[in-house]
Structure 1
Amino acid sequence: MRMGLWLIPFISAFIGWFTNWIAIKMLFHPREPKKILGFTFQGIFPKRQRQFAEKLGKLVSEQLLSFRDIEEKITNPENVKKLMPQIEGHIDQFLRVKLAEQMPVISMFIGDKTIGQLKSVFTAELEQLFPLIMQRYMGSLQGELDLEKIVVEKVAGFSSDKLEEILNGIMSKEFRFVEIIGGVLGFLIGLLQIIISSL
């Protein structure tokens with residue numbers, strides 16, 4: 001068997017790695033359309049960036065981050081109860097300090113017992129009122145704030161460099177794996193060629 005035949009797996013490995021490397025690069029490059037031999041070439045992501053942004057915007061607004069989900073979290077009685085100690089602290093500060101500063105005469109007639117009763121009444125009322133206020137606020141906010149539009153504009157407005165940086169940051173290991181697999185498969189195909197040719 002000629003020694004040159006043993007170069008075939010290494011050449012095939014290089015071709016396999018190189019074609020996968022080129023394919024990954026072509027996801028992002030060329031950034032602008034280029035005409036070569038009458039054909040127009042452009043990277044997949046720069047070419048489809050607007051469509052990608054629209055799909056992502058729809059996904060975020062309908063499934064990942066809906067106003068209904070946010071409203072449920074904010075108005076959930078358990079979550080409201082978690083806020084109450086802070087609110088109670090503010091009411092206590094108001095009754096003991098701010099009221100005394102703004103209305104000294106009234107504060108002279110309010111002792112610890114009265115402050116405790118007032119705090120209890122205020123916090124109970126706020127616990128009932130807070131979910132209703134937040135429901136109304138979320139309803140008006142939904143009309144004013146279009147999540148899908150915001151996501152679409154942000155993603156469509158990314159520079160191609162920024163988009164490549166984000167996707168490389170997320171998928172760099174996967175891209176490297178694809179390149180290596182190309183080399184390994186190329187090498188195995190080269191070995192198979194040697195085996196077939198030596199039969």
Structure 2
Amino acid sequence: MNRQLREIGNIPITTSVIESLYTNLKWADKKVALLERQGYIIRLKRGLYVVNPEYSGKTLSTELVANHLYAPSYISMTTALRYYGLIPEAVYVHQSMTVKHSRYFQTPIGDYDYKYISREAFSVGVRSVHKGDYAFLMASPEKALCDLIANSSKVSLRYLKDVEIYLQQDIRMDMDAFYKFDTSILEDYIAVGKKADSVSTMLKFLR
């Protein structure tokens with residue numbers, strides 16, 4: 001396989017980037033189709049690919065894919081909470097937030113669900129997570145929990161007991177970690193985010 005293509009590793013790449021590796025060919029676009037048929041690259045959606053890990057030698061990053069598949073976006077809700085080890089359940093759909101319309105993608109390497117969030121709330125509690133030689137955007141534990149509550153239609157936290165039941169029984173949150181949450185992130189979210197009343201009740205419970 002082309003050395004340059006291998007060196008891309010696990011970073012999602014566009015058709016134009018792949019074509020730029022073969023400028024000596026008259027029909028570079030046909031080369032992209034050939035690489036896909038031969039299994040060297042995996043199509044995530046129209047115009048976006050990842051190099052097959054069998055050939056790149058790099059493990060695919062679902063986090064990188066999530067950020068690139070529909071941007072701007074950041075990983076959140078149960079996907080982020082599970083990543084931090086705060087909930088016990090396995091997560092089968094990769095959840096993210098975006099300022100674009102909500103979308104759902106089915107790819108050969110998993111399903112990706114994107115929920116809309118306002119631009120004002122988007123940047124609250126979002127961090128760049130570095131993993132080896134790459135980085136991706138992910139919600140802090142506090143923001144991930146706020147996003148989950150805001151996008152769970154049946155969740156309404158009116159009383160402190162509601163919060164206790166939701167955290168301990170419904171999502172089985174690591175309560176030791178919860179009590180270490182940064183309250184300033186919750187305060188910032190309450191000012192601009194959805195279900196501010198529920199998050200405010202959670203903040204009272206935390207304090």
Structure 3
Amino acid sequence: MKSSFYAYLARLRWIKRWGLKRNAYEENVMEHSWEVSVIAHTLALIKNRYFKGAVDANAIATAALYHDVTEVITGDLPTPIKYHSEQITTAYKQIEQQAEKELINLLPDPLQADFAVLIQQDKIPEEHEEIIKAADKISAYLKCQAELKAGNREFEMAAEQLVLTLGRSEQEEVIFFMTHFAPSCGLTLDGLMKTN
């Protein structure tokens with residue numbers, strides 16, 4: 001059986017994020033997925049090493065790589081639209097679930113179960129999903145900060161909302177990341193070199 005699964009995944013580089021906003025820096029779903037995966041992996045390790053967690057950091061990182069894979073079919077729907085009303089949220093979740101199934105069906109049968117636990121949100125353990133969602137929010141926060149630093153006020157409200165959301169987080173690993181890792185993300189290369 002020939003499969004077009006990876007041909008679809010390769011197209012994630014063409015799906016632009018933040019499509020309803022003017023961007024100083026373009027971001028695509030492929031690069032965003034990598035960033036969320038790296039942050040989620042780090043959050044999981046922080047949880048395990050500092051806060052007596054026992055999560056599988058590698059499984060979380062892998063699921064995070066696939067967390068927005070359905071957008072190759074659905075496109076990127078901005079968060080304010082996705083959660084604008086209960087009806088839109090419900091409809092979009094149904095579309096996402098159908099896209100998950102369609103992508104999994106592109107795979108040879110022996111691989112479908114392996115990918116289902118990465119792609120189908122209802123098969124991802126809740127504790128893993130919480131970490132991936134937190135990583136997604138941190139990624140969005142970092143994007144907003146980069147846009148604001150570039151003088152793009154289009155991201156002010158999103159940045160304010162993310163600061164509030166992350167500031168209220170009860171996930172200790174999120175607070176640790178925001179305290180120890182996030183601040184240096186706004187530095188220039190020269191600034192980073194001086195901190196080492």
For 47 (relative contact order in percent (Cα under 8 Å, 6 or more apart), calculated) the corresponding structure among 1, 2, 3: 1
Given 54, 41, 35 for Cα extents along the principal axes in Å, calculated: source structure among 1, 2, 3: 3
Which of 1, 2, 3 yields -20000 [helix-only ellipticity at 222 nm (-39500 (n - 2.57) for each DSSP H run of 4 or more, over all residues; to 500), calculated]: 3
For structures 1, 2, 3, which has the highest computed value of distance in nm of label points 7 Å out along Cα→Cβ at positions 39 and 71? 1
Taking distance in nm of label points 7 Å out along Cα→Cβ at positions 31 and 167 for each of 1, 2, 3, which is largest? 2
For 70, 26, 19 (Cα extents along the principal axes in Å, for residues 15-86 alone, calculated) the corresponding structure among 1, 2, 3: 1
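Every read-out reported here was derived from the displayed coordinates using simple, explicitly stated rules and does not represent laboratory data. Every value quoted in this text rests on a predicted model; they were computed, and no experiment measured them. Cβ atoms are built from the backbone, for glycine too; each structure is taken alone.
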